[in-house]
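Novice: Alright, structures below, take your time with them.
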Structure P
Amino acid sequence: MSEDGRWVALLRGVNVGGITIRSSELAAAFRALGLTEVRTVLASGNVVFADPELAPATASRADRSALKGRIEQALGSAFGYEAWIVLTTQRALSEIVDAYPWSEEAELQPYVMFSSEQSSLDELLAYAHGLHDEPDRVAAGDAVLYWEVPKGSSVDTAFAKQSAKARFKPHVTTRNLRTLRKLLP
């Protein structure tokens, strides 16, 4: 199947904060929905899959929303938590990865932040622009934020602490750029 035919689900809050889901159980939950070619990547809630009934290239906004809702409901039922995912395609994810605005350096962590609420990304970007003398760099992308921070400080900087606040947790998820590359063909 071409990269247009594969979906990517990024689960929020999995294997942190007491919600533990084994990769094999996660894959089984996706297969139980009739999804195929299911592949989990790392133990942080990353799933690549195909939907034999819904190709990304032809999916409407309503189709995408329905698929996202089906997956979230199934995950909530199977694992007993309020599930939230980012649903995208390998093609869209590839474009996000390719648009990373800085050259990668060994001493820095490259991240991409996703949210179901654009207003959260806008608020975090405005906060980042107000910081001075911080080691972080933050830039807007297409419905994402790019974030770069020195290794070992991704929970310690002012921006890291702001993005970890409770009001963002239900709908913001962050992935390392290297992890995102593993989700691509």
Structure Q
Amino acid sequence: MTPDQRQRVEGAIFLLAYIACIPTANWLIQHVGTVCPPGEPCLIPVAPGGIMAPSGVLMVGLALVLRDLVQRRLGVGWGLSAIVIGAAVSAALAPPALVLASTVAFALSELADFAVYTPLQRRGLVLAVLASSAVGLVADSVLFLWLAFHSLDFLAGQVIGKALMVLLTIPAIHWLRRRDARLKLA
């Protein structure tokens, strides 16, 4: 397989995984948690002291990283297309009461991630992923909570949960960067 073919195949895999994060987040929120109050999202502990977050935050953190990888492998056009596709999937899957909050938060946080990742990627993949994900996960958390509930009461849990997932991807990102350098991939 040529390096160009490898990039396209990996990019397609990252794109599919990115899109899969959205229904997975919706499913997790409804079915997986240490606490699942009736009519409310299932919650998981994300930090000591009883800090909880909806279980879907894990997939949102992963989605931010995967979008960066789509852009790395397939280019800026596909990175932006992934955001549009993701926002449409988010709008289609969100509960009716949360469609606006879910779609706006998703689209704007991914655009914020894009805006930070794009100029930083040349300075280092790990730095770009960490910085862009930090901006994106805070934007997503603030926008979603404010638009959906007019409250930021659960901001800490949202940010911590998403950040944990981003941090868990860093060894794989570091490996990918090293492998790319060895194979002379972009």
Structure R
Amino acid sequence: MTSLILLAAEKKSAEVTDWAGRIGWVIGLALFVALVYWLMREGWKWRGTLQGDLPELPTAPDDPGPTKLKLSGRYHGSTTAGQWLDRIVAHGLGTRSRAELTLTDAGLDVVRPGANDFFVPAAALREARLDKGIAGKVLTEGGLLVVTWAHGDKLIDSGFRSDRAAEHHAWVDAINSMINSKTETEGAR
């Protein structure tokens, strides 16, 4: 009988929860998560500081001309051209958002609710292509519309995804034909 009492006492002591230890672990984990978040935030700000030499983004002209194409979708970010992981965060270019794109003879107008809008003049457009990824977003082959443009002395790739992916081909054709006709006009001079 005494062995049963001792066995029951041992079982009861094993069931006692060490609340101080558990609370310590939870607090430690919360502090670790906060530290990682803070380090990521500082890295983002540091990257923006490094890209501080990037000029201000152009704004759309008052009269851009007739609309050639319009697209509703998502803006997935911008990178240094040809380097799909080198994200550009200066001037809000690193912020993902909804986007409304409008292509006119004057250029490409990117309206982003909740983020900085920007305008790519027609003279700055270099190429449009379908790709599968840009920093932070990877899709199936051809699932992303990537527009290459010049800003200051830097070439930038900006990635967009339409709500209707079938529109991407028309955008690639329209932008590239704008670039080619501009090049042919300049070559004829």
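Laboratory data are not the source of any read-out in this text; all were calculated from the coordinates shown. Only a predicted model underlies this, so the values are computations on that prediction, with no experimental measurement involved. Cβ atoms are built from the backbone, for glycine too; each structure is taken alone.
Novice: Of the structures labelled P, Q, R, which one yields -12500 when helix-only ellipticity at 222 nm (-39500 (n - 2.57) for each DSSP H run of 4 or more, over all residues; to 500) is computed from its coordinates?
Specialist: Working: P: -10000; Q: -26500; R: -12500.
Here the read-out was taken from R.
Novice: Given a value of 108 for volume of the Cα convex hull per residue in Å³, point me to the structure among P, Q, R it was derived from.
Specialist: Values: P: 117; Q: 108; R: 182.
The structure behind it is Q.
Novice: OK, next. If you rank structures P, Q, R by distance in nm of label points 7 Å out along Cα→Cβ at positions 70 and 86, which sits at the top with the largest value? Walk me through the numbers on the way to the answer.
Specialist: On the way: P: 2.3; Q: 0.6; R: 3.7.
Evaluating distance in nm of label points 7 Å out along Cα→Cβ at positions 70 and 86 on every structure, the highest lands on R.
Novice: When you work out distance in nm of label points 7 Å out along Cα→Cβ at positions 126 and 150 for each of the structures P, Q, R, which one comes out largest?
Specialist: Values: P: 3.0; Q: 4.5; R: 0.9.
Comparing P, Q, R, the top value of distance in nm of label points 7 Å out along Cα→Cβ at positions 126 and 150 belongs to Q.
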